[in-house]
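As structure tokens, here come the structures.
Derivation of every value follows stated rules applied to the coordinates shown; laboratory data play no part. Quick caveat, the model's predicted, so the values are computed rather than measured. Cβ atoms are built from the backbone, for glycine too; each structure is taken alone.
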Structure 1
Amino acid sequence: MNDHSKPRDAGMPPRTGHWKLIGPGIVAAATGVGAGDLVATLIAGSRFGYALLWAAVIGCIVKIALAEGAARYHLATGTTMLDGWRSLGRWTSWYFGIYILIWGFVYGATAMSATALPLAALFPFLPLWGWAIISGLVCAGFVWANKYEVFESTMKVLIGLMFLIVVGVALLVVPDVGAALTGLIPTVPPGATIYTLGLIGGVGGTITMAAYGYWVNAKGWRSPAWMGVMRLDNRVSYAVTGIFVIAMLVIGAEMLYSAQIALSSGDRGLLDLDEVLRDRFGPIVSKLFLIGFCATALSSILGVWHGVSLLFADFWRNHVKGEVADTREGLDRTPAFRFFIFWLTIPPMVLLAFGRPFALVVLYGALGAFFMPFLALTLIWLLNSSRVPKEWRSGWLSNGLLGIAAALFVVLCLNEIWGLLS
């Protein structure tokens, strides 16, 4: 009997049972959808009802194209995204190296704080900063000690909790099916342009999209023979994400839109929703929602601690040490991988006590706004070049979706820069 949970080598995939192999896409999707993304979707529903439902669907299609492109480069070339970026010039080393260190420092504090919010609400005997430190240390220890198989299984449990609880709450509020179907017709209400672009580009879109190819490799998929399995994995995972995001928009539209209830921006908006759920459905539903909130935050922190540490380890291997692609084996056991886990966990604890310095926030926001355009544009460049065997280069559909993604992220980037300057 085949054990589908164990990584395989770069040979042929099994003839049947592909559904049982699904995993890396679940990890990428669960990592990309954080508490802040859920609040953004809730706010879109609370302000515009079902009018932007179509944008959530388009957003998932765009993410499928981006994640598929990153993993296709890994499988088709036998190398990694960092190998591809290095081939574009040394400027990628400077950009990515500076970006990942600043992003990791600020995100570490953000992720630990987000995880602490539901824990402090469920167990108020410790202050917020106490739960933040505990969550960071526990997640760091888990990623440090466990191999990919255990990590993936844990992420599946967390996204299962997220999915069941959020979709359950959406069904509980009794969605207006007719209005939801109308929301699939593309329209942009007055004042909703940036919300629309943000909903398409923001939910599930982070640096961890570049990590998908590394998780595909960690699963044991290392040759073009696994391309079909990867595409199934990617599409199913983002379909689940799409249902999850639609459920959050339904909750916003049904519970907040008609009552004109405003939420706080950022992760704390989910605590506002918790109070609304408690008033309408009682403490049991409220507690279950907090558990789902906690699962969402934990999946993001674990996914970033693992995936972005893999990216940094490959950056160190490739751009600093100049080693060849074959040494990507065992990246999660390298000193660079473990250093970045430390970097995400310990130094950011300073920000938990003193807040985020303004200059660091501005620099983080500026660099962060540039990453998704960087990913989309470099994928178009790499996947249409001789670096990729001809049969695996992008066709008109992939190029079209990646082009839409690139244009979308450039607009969002310019809007972010304008907001920072103003």
Structure 2
Amino acid sequence: MASPAGTTARHGDICVGLMSGTSADAIDAAVVGITGAGATARLELLGFGTMPLPPEVRRELFLVFDQAERAVERLCSLNVVLGELFADAARTACRQAGVPLAQVFVIGSHGQTVWHQPERDSTVPISTPSTLQIGEPAVIAERTGVPVMANFRAADIAAGGQGAPLVPYFDWVTLRHPERSRAVQNIGGIANVTYLPAGGDIEDVRAFDTGPGNALIDGVVTLLTGGTATFDADGRLAAQGSIDEGLLARLLADPYLNRPPPKTTGRERYGLPLCRRLLEETGLPEGALADPAAPFSLRQRALDLVATVTAFTARSIAEVYRRWLPPIDEVIVSGGGSRNPALLSMLRAALDPVPVVTLEAYGIDSKAKEAMAFALPAHDGLLGLPTNVPGTTGARRQVILGTLTPPTGIVPRSQGKEGQV
């Protein structure tokens, strides 16, 4: 695992972060140079790529999400198949960045979440807080020859936390400010916020899932278009619709929004079953936007539903800020939702007069953020540093996140570092 002369001098330890989010549409891979560690870490994005999941793999994943027939058998195979795809994404990103795999210190793979249950389910006889991500790290290590840190959420849950959110560690390292209190809002499938108080230490950081992000928008668009579109590109559909304020009020009565942090949620709450109920409630058939012969009034009601669930994401974020966060000087938005102009406009209106900017304003590619956010705890965890934030997850203490899968059974050391797991 030794690096060629000059590599670490320029970029520190070269790490790869891999991520597939709630939308389960692609694998993001970031090649990151990391100098220092913990609070002093400095990150440089050396390369980034997105590899769409093959349609047949995505279909199988959604059958597992819906607990279809033979779900456990499907899950078992998907674990290995996704391991191969994550390995491909890592190799491709390194090749495109001009970084040989022999130079890579560690790969941090979040995997694909298939179930996240932060609390006991009283309807299940044997139930406990738990989480499950797939994308077999042994396959990634075997195909790349690089040590892999994965299964990041389990240690936090073992320490009494909810196993999420995990990105606040990255937010605190890269975006804390001595004089400005910031809300770092990620809008992926699920939306989550990290509150960084001005001049605060990591013990002062708070974070939680605010509620739906793109999951409801994507799900409604998928159903209304009969699968010909899986997201609202550039917010064009929402921009053509009008918000149904009555339906929006019912959505904003969601008990999750009134629960105090720490809290996490997922597709189990804001997935396709809820999308189907919304279509039923509004009298819309699946494929309403795919039928060119559909009446104008039907098409307009479909566009109104897209606009309404988009407004639900925006206003639910603003609502939980008002309920659960101290005053904020600035909101920094990342994730797929930051590239939806309709959603961003609604969010700015809901949060006015607080300024809302995208992550790019601070020199970080929002598309790469979540993948970068798993390169960092892989790097620091391999050096023996705790990387959860108990104030955000509810864990009893700080712990090292991730389990190590070394391809040769030997834990590498970065040049000049003596840290051990």
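What the table below lists for this structure:
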read-out: Parent structure of the calculated result 21, given that relative contact order in percent (Cα under 8 Å, 6 or more apart) is the read-out and 1, 2 the choices; value: 2
read-out: Among 1, 2, which structure scores highest (criterion: volume of the Cα convex hull per residue in Å³, for residues 234-337 alone); value: 1
read-out: Which entry (1, 2) yields the derived value 0.95 for FRET efficiency 1/(1 + (r/R0)^6) of positions 122 and 346 (r between Cβ atoms, R0 = 41 Å, to 0.05); value: 1
read-out: Label whose coordinates, when helix-only ellipticity at 222 nm (-39500 (n - 2.57) for each DSSP H run of 4 or more, over all residues; to 500) is calculated, return -11500 (choices 1, 2); value: 2
